[in-house]
Structure I
Amino acid sequence: MQVKSYIKGEWIDRGESKDLISAVTGGPVAQMLEADLDYKGACKYARQKAGPELRKMSIHERAFKIKFLAQHLLERKEDYYELSTHTGATRQDSWIDIEGGIGSMFTLSSKSRIELSDLPYHVEGGHERLSREGTFVGQHICVPRQGVAVHINAFNFPVWGMLEKMAPCIISGMPAIIKPSPTGSYLAYKVFKDMLESNLLPEGAIQFIAADVPGDLLDHLNSQDSVSFTGSATTGQKLKSHPNIVANNVRFNLEADSLNCSILGGDVTPDMEEFDLFIKEVANEMTVKSGQKCTAIRRTIVPKERVNDVVEALKNRLQKTTVGDPGQKETRMGPLASATQVERFEQQVSSLLETTESVYSNGNGQHNGAFTNPKVLLCHRPLEVDNIHKVEAFGPMTTVMPYESNEEAIELANKADGSLVGSLFTANDDIAREVTLGCAPYHGRFMVVNRDCADESTGHGSPMPHMVHGGPGHAGGGQELGGARAVIHNMQRVALQGSPTTLTNITNQYIKGAETKEAETHPFQQYFEDLEVGEARTTDTHTVTEEDIERFADLSGDEFYAHTDPEAAERSLFGEIVAHGYFVLSRAAGLFVHPDEGPVILNYGLENLRFTNPVAPGDTIQAKLIVKRKTVRQKKAKDKFPFGIVYWDVEVTNQDDVLVAEYTILTLIKRREVLDMDIFEGNED
């Protein structure tokens, strides 16, 4: 296999060939063709060719592209598993990288379609009233940036690292230039090539750099561009301080390896489930991906009286870890990614041994080539030693550190000055609260495990696409993933100000106070495509009677005194009998719902309900139904017809035009058109 660059719409077939070495056999598995590339042209191509095409689509259309791309890759996963073995990964290791990356695409696509606007941009949150009469308002929107995103990925997760960055970037409307680490780049290349051949993305949306160092790429970035880097803190800080990055304020997201910790709670004894769970987690984080994870547990913080118990339990578990060919079923841990990584790992362990003692370094398997063995170190005075909180040996190792109090455990956990993830194993929720809140400022993620959640826990070292991934200080201060947040990270937030009508026209989402247009045809008799944002239906009126209130109390069983007891109601906040809020809600529905069969399928939900003023017998209510926003839903095989979701703003007022209730109703409404996305069927992610 030749690993080549793909820029400006073509594969680059020239350059110097370099062998890419299998971590298992020590022989070449592929050749990387490193060329002198036109990085300035690549950036320009992405901005001018792909950028406008992506920005024409809505966020949901772009998200569907990512979903279909994930389906495309999933069908080819066995090809990736076969190749992944050469990176030193076992089947389980490869599952985290390959299906973890593809699964992230599914999740990010789904969360984006659920939480973000079905527009080229996202209308974020509600509007802000900036004036007394409400004629001047504010609204935040997040728009696509008109640049290119450069993704510089680490060697340890060739697939996941590429896909978890690329997916939200494309959904945001921004093309990407992907630069993997040469180590394992043959796997990233294979996945990239399949993405390109799917023809699902516009030309220029993704480009690929096969190189050790990305030349003068950073020199050609501007303020609309961004860089996301995963790797060592030293390299990340060097790139982040690049003169052009600084001069143009180019967005730079740094996710650096960190000395993550796991804490055994002071309440846990060896006979408790939490103790076994802790030992299992520490050992797993040492051996999964051979400890080559930015989230691995480097510091094992345990009560002083439990040190011997923990060390012995880790020894017993690690003795059962078979090190060898990752292609063999019995193998639990493969080699490091390269001989270079082994050399670095041994150097880092040697540095740590200057202030610690080795309590376990035996192995059960191969010892040559890129293979190494799990190692457990012990530091007796961790508060007095700095290098155990600064030097990271990137491989299968951890350092055990004793503590004497919760305060000391927190101090040790935070001593690394920022990590991607910390974890705590305890059955005591008071300890959980104290330690978690004490550690939270220094950790990007904090996992608390006990027997109640252990069976379904995804583990200390697994960044989930629903949750943010990143950490402060030494961990880089960056942030990735986090569901729809991952998309917003790549966009530009703009604070709009103006009249409600003007901002409604700009955003294509109704803002309260904007002018509306009365529908000539009842909205419930119109198809999805026919409904326009701002279109309204003002209903007839209804005068509320005491009989209405009595009948509703009888029907609902809600006999709260304010609705049924005149004497008690007189002493209440209202001073008289008032109608149930849910009567007002129900009667308003009766006013605006059209009884005849039509495109409306069903009521899908209700959001942001507020009862703003009481309704008493004799008050006359009226409702106004306004099209707030629309979202297309993909037609599934089980659906009889295609449809979309319409969000209706409902305002209920009384005879004095005073607002008594407001809320948003969601309805499913038939579409006339079958769209391209409807032809892709499969299980909903």
Structure II
Amino acid sequence: MSALFAEIRRRKVFQTFVPYLGFVWLILQIISVITPMFNLSPLFNTLVAVILFAGMPIMLYLSWYFDFTLDGLLPIPDAESEEVSPFGLSRWAVLTLITLGSGFLAYRYFSTVQIEFAKANDGIQQTFIANSIAVLPFKDASADQDQAFIAQGLAEEITSLLGRTNGLKVAASSSTSILADKGLDPVSIARRLQVDTVLTGSVRVTGDQLKIRVELINAFDAKVLWSESFARKFSDIFAVESEIARSTVNMLQDTYIETGSLTNNAATKSTDAYVIYLKGREEYLKQTTESLKEARKLFEQAIGLDPEYAQAYVALADTVALLADGSRNFGILKPEIAKQLASQHLAKALVRAPEYAEAYAVQGRVFDLGNEQDSALSAFNKAIELNPSLAIAHMWKYLLLRDIGRESEAFSTLKVALSLDPESRTLQFNLGTELSRRGDLHEAKNHFNNLVTEYPSSPLGYAGLADIDFQVGKLAMSMMNWHKASQLSPDNTTYKFRFIGILIMLKFDQAVEQLTDDPFYRPQLLINKNKLSELFEYMSFQIAANPDDPWIKFEAGWYQLLLGDKSQGISNMQDIYQTLGPNELYAMPYCSPAIELAWALQQLNKINESQLLLKECEIKLNQAIKSNIVEKNHTFLTARIAALTNKNEEAIKLLEELYQTGWREWWTEYDPLFSALADDQRFIKIAQDIRAALNEQRELAKPKLVELSLPTKSD
């Protein structure tokens, strides 16, 4: 230490640094006089002080190597050699690092002071730092209690605005609404949603006057952190929403958002259009086919009142996409029509509001409808970038990732969505489905039973139970649960399709014909009635009428392979081989039609082509297994691959396992891929057991159909 101090004295570090401190003191004294004289901002003093103090480490470093004189900087020679070493690259590098470090610390300190100064000027006294919040539906303070949709809409808009703030987790409006409807107090809701704070309040509209009161509550001790009242014209509601969101962020975060910087650029200037839009949102949130049809009408009316209303265009596109036919939708529109309509609405929205997160989330959903998976994923990521708390974007991204086989990423994304929207019925349904797909049927069933208990008017719990009952072979129970789901949402084609599908499996042909005249079911009814000649004539007509549709030719070929002329079936399979892309050819979980094509090519002695198809199916199957997905269809695919590769013992054991766990497909015994097993007594017994199980379920279903006033006879 004595040597160090001696070197410091030799290099005159203190003699150089002390005058610099005096210089700093003198400048600060001058600035303190000048600032009020010229009415400068108090921050000017701070800025100068920060710059001067940031220069101290630089001054200290330079004073080690240079003597500061009136003639300039004089290099200090080394003690031993008494020669001057050049100020080389390494010294410049250290000087640069010191300068950057000092500058960074100075910038961080000055930014903090700026924020505190801005908050003080804004009357904000920050007493609590939080990184999560839930916005409860505002209370309807109107005399007639007829403004709930405005109160709900206000909370939704503020939630959306807050969600754009990085570092602030915002619970989804759907969850807060559900818990509020259950009568829970704000603190209980906060704890249920695992957030630090709650924003609540009341709203009343009288004529063109708007009165809003808000409170920001600490979830840990129920203390009010901030409260404010707003009395404005109703036309100023968007400005009020922005002000509430801005003040909330400034209260909770080490940041400062200026007035007018947190706004909804997709909003309308028409209060009438806004009211209609909010009524549409009220219907949309009910999530049934019927309510979505009503929401669509209301959003169209809102756009009629304001053709520039970007938010309404997005809501309309979202609704139209959800009304597309499909197992995840509420199906009354053909997917291609829904996609076209939704795309048109989104194009209008994005021109008017190019940074609106919800628009990109819906755009991703629309891309997904058209199987444009890369574009869909990009759109979902853009939505999440703009609003990290947008739960619906995470949910739709999860579904897409699951579809393209990225199971691990999908499940992680679902967990994020659930953390933001834990009470969402749709997300809860998806979680139950994931549990089922991972083989935990007991937990999945408990989950769906809870959904039924918590939300008896929602079809989702019944749909989940119906699917599990089907998996374990309880077809009669599955039939009734599908019927219950269909009753709760009569326009949902998926529920009706699954209900009718079980009626066909159990050969309740007259009941099917009473319920529908859709030609889609005709081939299956003809099979039930053993009218095979009529079946093949009908399919030949369909092929002639739709020559460019490979799936009709595949269906016709499949029926031939099961029950007719196998050579004709093989010919049909060969015809479609080159017409399908990879996504269509290897559709999981059956890897169909690739697996059937592999068998057909085997019969034609095209062994190499057959093996290529089989290898790709094995790759797809292994990917699914590694993702912890447990589906009977995967086991069935494994059995078919085993049969095609002459592993008959393995195929038999897998089929026995499938039957024991609920496999009840009547066509198993006719499957040409198991033709090598046809004379095996164990395979014959499996076929007999499946027929017996179907008859048993048929008898169990009869009294239930009588309750539904449906015929129980087959033709």
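Derivation of every value follows stated rules applied to the coordinates shown; laboratory data play no part. The shown structure was predicted, so the numbers you read here are calculated from the model rather than taken from an experiment. Cβ atoms are built from the backbone, for glycine too; each structure is taken alone.
Ranked by distance in nm of label points 7 Å out along Cα→Cβ at positions 192 and 488, structures I, II are topped by I, which has the highest value. Assuming 13.6, 38 is Rg and Dmax of the Cα atoms in Å, for residues 384-479 alone as calculated from a single structure, say which of I, II it is. Label of the source structure: I.
Of structures I, II, the largest value of volume of the Cα convex hull per residue in Å³, for residues 552-599 alone belongs to I. Taking relative contact order in percent (Cα under 8 Å, 6 or more apart) as the criterion, the highest value among I, II goes to I. Among candidates I, II, the computation of mean projected area of the Cα convex hull in nm² that gave 46.7 used structure II. In this comparison of I, II, the computed figure -21000 for helix-only ellipticity at 222 nm (-39500 (n - 2.57) for each DSSP H run of 4 or more, over all residues; to 500) is attributed to II. Using log10 I(q)/I(0) by the Debye sum over Cα atoms at q = 0.12, 0.13, 0.14 Å⁻¹, for residues 224-591 alone as the calculated read-out, with -1.06, -1.21, -1.35 as its value, let me know the right label among I, II. Source structure: II.
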